Structure P
Amino acid sequence: MSISAEIVDSYKNARPVIARKLAQGPREDQALALVMGASGLFFVASIPGNLRAAAINPDVPLEARLSGALLALLFIAPLIFYVLAGITGLILRLFGGPKGLYGARIALFWALFCAAPLALLQSLISGFLGPVVLASAIGIGVFIVFLYIWIMGLTEVFKQT
């Protein structure tokens, strides 16, 4: 199944998609590709906002804004996501969850990857229209979709123990 079809399926019901990913066995290359792909999409999503901010306040040039976003989203954020997934996996283990942390990583990274296209939409709206209610509403929707997919993924990981 293609990655875009899996993302759409995750919006409907994330548990079977996570189950298929976990059935492949622990593949750290897949986990790393998911977190780096999500981070790359979030970097692309930051570009319209940085363009707008640089046009409004030219004291900080666009190149500085984009290089800061690149450093934060492609180098620092994946490390933070790995730590968050590790903490989540340890909490699952306390409640009788899986012994390994791979499932917690896949659940978090897949949720991030699925939320990234919606973050692109939110970024375009806020980049073109500025801070409007619609952009805020879509941002809340992105966060709700992320939480839904992450929680469904964690329940699937917990179920498979």
Structure Q
Amino acid sequence: MNEITYRQHIKSSDVEAIASIVQSSGFFSAAELDIAIELAQEKLDLGEDSSYQFLFAEQNSFVIGYACWGFIPATTGSVDLYWIAMREDSRGQGLGKKLLLETEKIIRASSGLKIYVETSSREQYQTTRRFYEMRGYQQAAFLEDFYAPGDSKVIYLKNLK
């Protein structure tokens, strides 16, 4: 396997890479895809004035995964992890775990104290929930029927202290 490299600087070509990654999972709706693209476009347009931060995982200069997060306004060190996703053909190799660890390292170095992640309670997200739980995230809240009837929001928390 070729080595994975990481970069934080977003490039215009990353918008297409993000769309491809999000679509490849088969999990996300068209509206969620639009949101993923919107966050990347805002970062491109506003640069450092954007509250969104990105980390890209590359293999042979090809983006295979990414994370997007931002500090929560009016908090001390609380961060929302909006996205962490790998190309479908890169999943199951431990690369998502490495991307999450790199993301946590950057957040910690930026004075982040707590990371919040939200996901769905639907059965197809069971592996996603297990992914976070196996990396020290604990369920902090369960909002019943949040997204739709039978589709609740599960919020996870990890303390970085």
Structure R
Amino acid sequence: MTTKNLLLGALLTAFALVIPISFGGYLRIYIPPFSATLASHVPVMLAFLVSPLAAVMVGLGSTIGFLIMTGPVIAARAFIHVIFGYVGSKLIQRGSTFEKALFLTAPLHALGESLIVLPFGFTFYNALVLVGLGTLLHHLLDSTIAIILVKSPLAGMIFKVKN
């Protein structure tokens, strides 16, 4: 990992921690049993463009941030950020566009968060429909934010983006 990639990974990890800890109260949408914190996926999505290791690091940071603020169920859901972050970054490495990687990781992300809540006593309906569909919509919304950020002039100097 280059020094630049390590620095970008560390900065994105800091954002992944700060979003649930400092902004969770403002950005959280709660429709029991589903909850979502707007922009919480953006750091790991941006990490797609850095490296798989950075994406994993950011996903772990997100997991820790949600564990501190919300407890084990949402932290377990946040752990899925490690998986979809790694897969998204590998897709970028293999020549995928950022937009395509975001689109392709959406079902993996939604299904992962659906399945991970089942051991916590969620019904199949709550897990698959509320958490799964909610996560899919949340992923798409955060993807839009990430795409807007990546298309900004400053991002061109930071990330290598294939259009």
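Observations on the model:
- For Cα extents along the principal axes in Å, for residues 40-79 alone computed as 31, 15, 10, the structure of P, Q, R it came from: P
- Structures P, Q, R were compared on mean count of other Cβ atoms within 10 Å over residues 128-135, and the highest value belongs to R.
- When helix-only ellipticity at 222 nm (-39500 (n - 2.57) for each DSSP H run of 4 or more, over all residues; to 500) is computed across structures P, Q, R, the figure -28000 traces back to P.
- Looking at relative contact order in percent (Cα under 8 Å, 6 or more apart) over structures P, Q, R, structure P comes out largest.
We did not get these values from a lab; they are worked out from the coordinates using the rules stated. Keep in mind it's a predicted model, so treat the numbers as computed, not measured. Cβ atoms are built from the backbone, for glycine too; each structure is taken alone.
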